[in-house]
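The next part holds the structures, each set out as structure tokens.
Laboratory data are not the source of any read-out in this text; all were calculated from the coordinates shown. All figures in this text were calculated on a predicted structure; none of them were measured in a lab. Cβ atoms are built from the backbone, for glycine too; each structure is taken alone.
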Structure I
């Protein structure tokens with residue numbers, strides 16, 4: 001019996017997180033593509049540590065499959081996620097018997113170019129190698145913010161075809177017996193880049209006005225002017 005662990009590595013947690021929605025969609029696709037989920041648990045890694053740390057590490061170790069979703073933070077992983085992965089690596093090194101765990105990673109970014117996530121996926125791959133985990137492949141997802149805003153659009157739509165195929169690849173990989181390398185995927189919502197850039201620029205202006213600023217304030221250079 002395979003035990004699946006869906007790990008949300010976003011500092012935002014469950015609310016306002018594209019990562020949580022990505023995991024929700026992947027779980028649904030895995031159900032549709034052959035019922036690969038026998039036992040499922042979800043884990044949102046907390047930003048604050050405490051008495052439950054050891055229980056979280058044990059939960060990670062008891063799983064057979066990890067599906068880890070996270071946002072891109074300055075081209076790599078969020079700081080709190082890096083801390084948890086280091087703690088888990090130390091925890092696993094002390095174990096006398098190390099079970100095999102298959103790992104799939106999904107990194108989303110605000111850039112239209114999904115390849116921006118490549119370095120973060122390489123970090124996850126290196127972590128798996130150092131920890132004795134079986135890295136299968138990763139998915140780099142561009143336009144992470146529209147993913148949240150357009151979540152009501154079905155994955156089967158033309159706008160999300162590339163994303164759907166990458167999720168189906170996880171299901172296909174879980175069902176095959178060999179361990180050949182599947183290769184990473186770089187996908188995004190099919191949405192015009194120029195419209196995305198216009199909306200993004202307007203979003204900064206809108207947020208500035210919400211905080212009592214004007215558009216010209218966005219161009220301020222206080223350190224240089226001082």
Structure II
């Protein structure tokens with residue numbers, strides 16, 4: 001599962017890491033992005049442009065938009081089978097930029113889980129593999145939403161949780177964002193754990209448990225709190 005993440009880099013650094021795509025000129029750093037909130041995503045609509053989507057997929061055919069609360073993640077193993085995701089896997093994929101994410105580790109005898117902040121060792125931004133869709137409401141409005149794909153954990157993540165988000169190699173961005181429909185066999189090799197030796201993790205304060213806490217202290221090591 002991936003239930004919280006961060007995007008704290010400035011627009012210039014993000015543009016450097018994603019040089020083939022354009023981003024809004026200004027956006028606030030986010031230290032505790034939670035489901036149902038706006039997130040930056042790059043859809044495969046051939047525009048190569050990032051925009052804000054709501055985190056929590058609402059399929060275009062959904063009658064009740066509250067389904068998005070249950071679809072913040074999509075299991076990579078069943079993307080081609082589940083009605084909520086198989087259309088997006090074929091037609092509507094996106095990159096979701098981030099520079100870290102959180103996971104909670106349970107400890108024997110402890111009443112609360114310990115949150116961990118996971119990031120790349122070089123501290124550079126990266127992209128989750130995602131799906132997106134556009135939902136039209138009965139009153140004529142529209143809403144673009146997205147979900148983060150998950151897979152089995154690598155060696156680092158297995159000590160924290162049984163799942164991890166799919167992080168794409170930059171060399172695979174163009175394939176993932178190919179506007180033309182893609183069959184599962186052309187994409188399924190991308191749904192895999194990211195190399196553990198490129199990642200690092202450390203415990204942080206439980207302040208991240210509350211979505212309203214969106215400040216730099218969320219990513220400070222617990223020993224410095």
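Quick check on the output: 18, 41, 29, 11 is P(r) over Cα pairs in 10 Å bins from 0, in percent, for residues 122-185 alone, derived from one of I, II. Which one produced it? Only structure I yields this read-out. Looking at relative contact order in percent (Cα under 8 Å, 6 or more apart) for structures I, II, the greatest value goes to II.
Given a value of -13000 for helix-only ellipticity at 222 nm (-39500 (n - 2.57) for each DSSP H run of 4 or more, over all residues; to 500), point me to the structure among I, II it was derived from. If you can, show how the numbers build up before the last one.
Numbers: I: -13000; II: -2500.
Derived from I, not from the others.
One of I, II was used to compute distance in nm of label points 7 Å out along Cα→Cβ at positions 138 and 154, and the answer was 4.7. Which one was it? Only structure II yields this read-out. Once mean projected area of the Cα convex hull in nm² is computed for every structure in I, II, the highest value turns out to be that of I. If we compute distance in nm of label points 7 Å out along Cα→Cβ at positions 34 and 202 for structures I, II, which one ends up with the highest value? Answer by largest value of distance in nm of label points 7 Å out along Cα→Cβ at positions 34 and 202: I.
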